[in-house]
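What follows is a group of structures, each given as structure tokens.
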Structure I
Amino acid sequence: MALIELSGITKYYEMGNQVVKALDGIDIEVLENDYLAFIGSSGSGKSTMLNILGCLDKPTKGQYHLNNKNVEGMDPNELSEIRNLEIGFIFQSFNLLPRATALGNVMQPLVYRGIGYRKRKEMAMEALSRVSLGDRTDHLPNQLSGGQRQRVAIARALVTNPSILLADEPTGNLDSQTTVEIMQLFDELHAEGHTLIIVTHEDEIAHHCHRVVEMKDGKIFTDSKTESASAFASAKVSS
């Protein structure tokens, strides 16, 4: 089943007397439990793609359906609600509140849903335990390593039980060992049934995913399965 459907998506920006085609006629489907990476050089359109997918920006033309909802025509309040209900964001710079504990950061998205404090705390504790940070709940971001801060960000994305996890260069600020650990966590989340979309410029990260969409000049250049996808499918059959 298609979780995301983009049809004829374009995004144009006016820069002086020029019109820049950041996205130029994108057609793509993302299925439930996809593990997909968008990759491309600077200016390829992948950042604009992330903004459109995350309902942070609206296309100039085209249709975008997310979980059977037509979102490109929504007003800002409706888009904000869709982001809170459907999308879990994971950023390169973590985007944690510096004066809030790990627990406070993970509880924050639940405030907008009107969930009571006790239930928010219970849900946040569960999400932090899921990313192996159950013993760091009272730590501030500056008391955590880069990898731990990214795990807090992942827990914050997971706590609302979103339809998709959207990660923007999630390992860009991490060392190589921590990168391996975060990608292993993504593997586990995918195996549990989560849909993951990663935007990256790193080939190694992209080909760790099960589907790689390469972008050039605002268009989809290639869309292919990886060896990881074949290995995962074989493992599921054998189990």
Structure II
Amino acid sequence: MTDKIESIKALLQSEVFLLMLVLGTFLLGIRLYQKLKFPLLQPLLISVAIIIPFLKITGIEYEIFYQQTRFLNFMLGPSVVALGYVLYEQIEHIKGKVVSILTAVFVGSIVGIVSVILIAKLFGADKILLSSLAPKSVTTPIAINIAQNTGGVPELTVAFVVICGLFGGLVGPMILRKLKIKSKVAKGLAMGSAAHALGTSRALEMGALEGAISGLAIGVMGIMTALLVPFVEKFLL
């Protein structure tokens, strides 16, 4: 009986099973979202809602889960680069707007870093938590590297990045509508700068140009945040 339990546990902790679990729950989330069109049914949110209870019930440690699904973490980088093809298709709409795009993302990066640090300090957060929060608005691979280099906790940073992306993806389109933002470039920049990959997925639902610009914003935001975080923390921490 003990051998059978150990075999089941080994199966549940295997790389193949955990990869299939992540992909299966995400595909389920996509199916539900496409069918119901309810904003809260984001595929990533559905995956999180299923996987976390599963890990708790089965007793699988996060470190094991992270290690066994490392292939998906590796693919985060190439997936962001792949957005470059969408951007290439919309390149004509970007000509003549490079300066304004870079300026908007630069300002967005500063506001994103400074605002979260000041708010967190107001609530008494320590330096480690502040360093983990600072790169919340960039895509996961870049955010992890920034957190590691500034004394933050990468695991916390990943959680903050996901929460930021989910929140931005959910409320971003509504805020843009309320503010009566009509420019497709502005919509894409806002979604990509504030909510990285999850915001870009929502931007792609708005249109091809919005999605392309959002993908561009992810890359530019990542570079600027990586450069700005050390300087901002030097003065604010």
Structure III
Amino acid sequence: MSDAEGLKVPVKFVRERALSPQVSLLELRAQAPALIEWLPGQYVELFVGAREQGVPYSIACAAGATGAIELAISREANAPLLAAARDGEPLWVSRPRGVFTWRPHAGGSLLVGIGTGLAPLRAMVQAALREPAQAPLTLLFGARREEDLLFKEEFEALARAHAAFRFEPSLSQPSATWTRRCGRVQRHLGPLLSRMSAPRAYVCGNPAMVAECVAALSSQLGLETAAIASEAH
């Protein structure tokens, strides 16, 4: 690793807000924004206090001029880390890294995620909707219950504001009043891909879900390997 890759950038805790009963959004701000530029989909390692071991998190927002960094964090698994951040312990992040990154594509793109695997996909959606020429973009997000749908209101507002963007949530344990997609995301890949001329796919979630989606996209739905990007969380 080069010195530039190993550099830790100091950041300041701004706030924490609940995204669901299990997940918080941690907002940080870089003290030197020029050192923390990233591509949509990349991740950083978060270092707290004197701890030498960083914890990797995908950045849940596209880069902006303010240096704001947002990380979607499971509260149960990371309770000590979140408490330390709230208590004012020093925080650093690594320089952004990773090759799971957004590439504009005129043929349309399908983004597929579950859980905190939605974080890098949110950054991709934000970046895509900033582009002057917007290709078809669909976000398929799977969760157990409606309260587990991270950023639900935000994505619904974006879908109303941008004709090219579709938000397609699917629940595996829907309530009696739920009228949208149900079941695992794997069952909806084909119908959503069929609406695009020559799509790319981005898949992020747990290893089993990613493997199943990639296999279905390539062997059953005919996407070339080069048209599928994936990352396991």
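Nothing in this text is a laboratory measurement; each read-out follows from the coordinates by a stated rule. Worth saying up front: this structure is predicted, and the values here are computed from it rather than measured. Cβ atoms are built from the backbone, for glycine too; each structure is taken alone.
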(message) Going by distance in nm of label points 7 Å out along Cα→Cβ at positions 53 and 165, which of structures I, II, III comes out largest?
(response) III
(request) Out of I, II, III, choose the structure whose coordinates give helix-only ellipticity at 222 nm (-39500 (n - 2.57) for each DSSP H run of 4 or more, over all residues; to 500) equal to -5500 when calculated. (result) III
